[in-house]
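Engineer: I've put the structures underneath this note.
Values in this text are rule-based calculations from the coordinates and carry no lab data. Since we're looking at a predicted model, the values are computed, not measured. Cβ atoms are built from the backbone, for glycine too; each structure is taken alone.
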Structure P
Amino acid sequence: MKLLLTRHGETDFNLARRYQGQSDVPLNQTGIRQAAQIAKRLARENINAIYSSDLSRAADTAKWIADSQPQFSTLQMDSRWRELSFGDWEGCTHEEMNEGWHDLVMQWYADPANNSTPNGETLTQLAARVQSALDELQNKHKDETVLVVAHSGTIQALLCLALGVDLNRYWKFRVSQASLTVLNFYEDKAILNLFNDVSHLQET
């Protein structure tokens, strides 16, 4: 299976550097333009199926891409591809989190795989739902090309799972808005062929 991974376009929360988590924040005008740009880039790909987080910023990005496909591609929403839930920290900046929950923030940064945000998820919980969704794709789409439109944390967790990287090192993968990452899956391994490509966003 060839897996294409795209993060949603920009939102106002991204612009303000606020943690979005599972809050349903829509694309802003820049994000809409980015969605159109990644759609143009992927129009050259023969995509068999498109899956997306059901949060609107990802779903709307996915719809731009689906509409650009010259052939029919199924588009399916799946909540397992949602971003990590940040619970009480959603809508906060790093500074606001650190001011209100300093000790918890330090614990979370030190071991997000096992420490959850207040009323949120651990990275281990995120990884479990991502693995479930990934296993399903591999079973259903052998020898096909599949696109998943999701979120930075979701894609970072998937990369850790596919490449055998410790979840607590997920932050080492930078995933930009409307970027393209490509993985090829074989029987017992995954190969990263392209990572965080944003060259299409430079086009006018």
Structure Q
Amino acid sequence: MVEAAPARPRLRLLFLLPILIFAGLAGLFMLQLGKGTDPSQVPSALIGKPAPAFKLARLEGLLANGQPVPGFSNEDLKGKVTVVNIFASWCAPCRQEHPLLVDLAKDPSIRMVGINMKDNTENARRFLGALGNPYAAVGVDSNGRAAIEWGVYGVPETFIVGPDGTIRHKHIGPLTPEALVGFKEKLSQIQRGGA
């Protein structure tokens, strides 16, 4: 009677398999990290599509030049390149980016509007009163439904909407001085009729 040889090569392969899988995944992750992509540039399914249908009431008590600042709807996003910023008074990164938004709003070729997400009315008014109001219109999204329709991950997020009402760009997280350079370039491209 002949005895079968032990299955040692198979056993070794079984032990090496998890190590090989781990090494492959680690290599893939390193390759992705090495590309140097910007984590704030998460693809959005809404890019190239019309802004979602919504109608947001104005932020009660918010005035500009003695007049109430209006709310807005998706129909108000047509006719001019519009920057839509999702913000909240309780959001620390919103405070960090706010001075940049105030400066950006000085550009007469764009219209900047804000969606105030899940915020207390008084706190939102104080936030804009203390830091300045860069918005031509502020819509209140008290339950976060409009933000969900826009595909918002969290505040702040900033979109560029073309004059035809189509979402052209999405920036996740606060705009920083470095990110603002690329954002302004994208704005210029869209204003010239590019993508």
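Engineer: Which structure, out of P, Q, was percent of Cα pairs over 31 Å apart calculated from, if the result is 15?
Structural biologist: Corresponding structure: P.
Engineer: Taking mean count of other Cβ atoms within 10 Å over residues 20-27 as the criterion, which structure among P, Q has the greatest value?
Structural biologist: Top value of mean count of other Cβ atoms within 10 Å over residues 20-27 goes to structure P.
Engineer: Okay, moving on. Consider the structures P, Q: one of them gives 0.75 for FRET efficiency 1/(1 + (r/R0)^6) of positions 12 and 28 (r between Cβ atoms, R0 = 30 Å, to 0.05) as calculated from the coordinates. Say which.
Structural biologist: Considering all the candidates, the number was obtained from Q.
Engineer: Comparing P, Q, where is distance in nm of label points 7 Å out along Cα→Cβ at positions 68 and 148 highest?
Structural biologist: Biggest value here belongs to Q.
Engineer: Supply the structure label, taken from P, Q, corresponding to FRET efficiency 1/(1 + (r/R0)^6) of positions 100 and 124 (r between Cβ atoms, R0 = 25 Å, to 0.05) with the calculated value 0.85.
Structural biologist: Considering all the candidates, the number was obtained from Q.
Engineer: So if we calculate relative contact order in percent (Cα under 8 Å, 6 or more apart) for every structure here (P, Q), which label has the highest result?
Structural biologist: P
Engineer: Among the shown structures P, Q, from which was the value 21.4 of mean count of other Cβ atoms within 10 Å over residues 60-67 calculated?
Structural biologist: P
Engineer: Additional query: For the read-out Cα extents along the principal axes in Å, for residues 132-171 alone, a value of 27, 26, 16 was computed from one structure; give its label from P, Q.
Structural biologist: Only one of P, Q returns 27, 26, 16 for Cα extents along the principal axes in Å, for residues 132-171 alone, namely Q.
Engineer: Follow-up. For the read-out distance in nm of label points 7 Å out along Cα→Cβ at positions 84 and 108, a value of 2.7 was computed from one structure; give its label from P, Q.
Structural biologist: Considering all the candidates, the number was obtained from Q.
Engineer: Related question: Which structure, out of P, Q, was FRET efficiency 1/(1 + (r/R0)^6) of positions 140 and 180 (r between Cβ atoms, R0 = 25 Å, to 0.05) derived from, given a value of 0.70?
Structural biologist: Considering all the candidates, the number was obtained from P.
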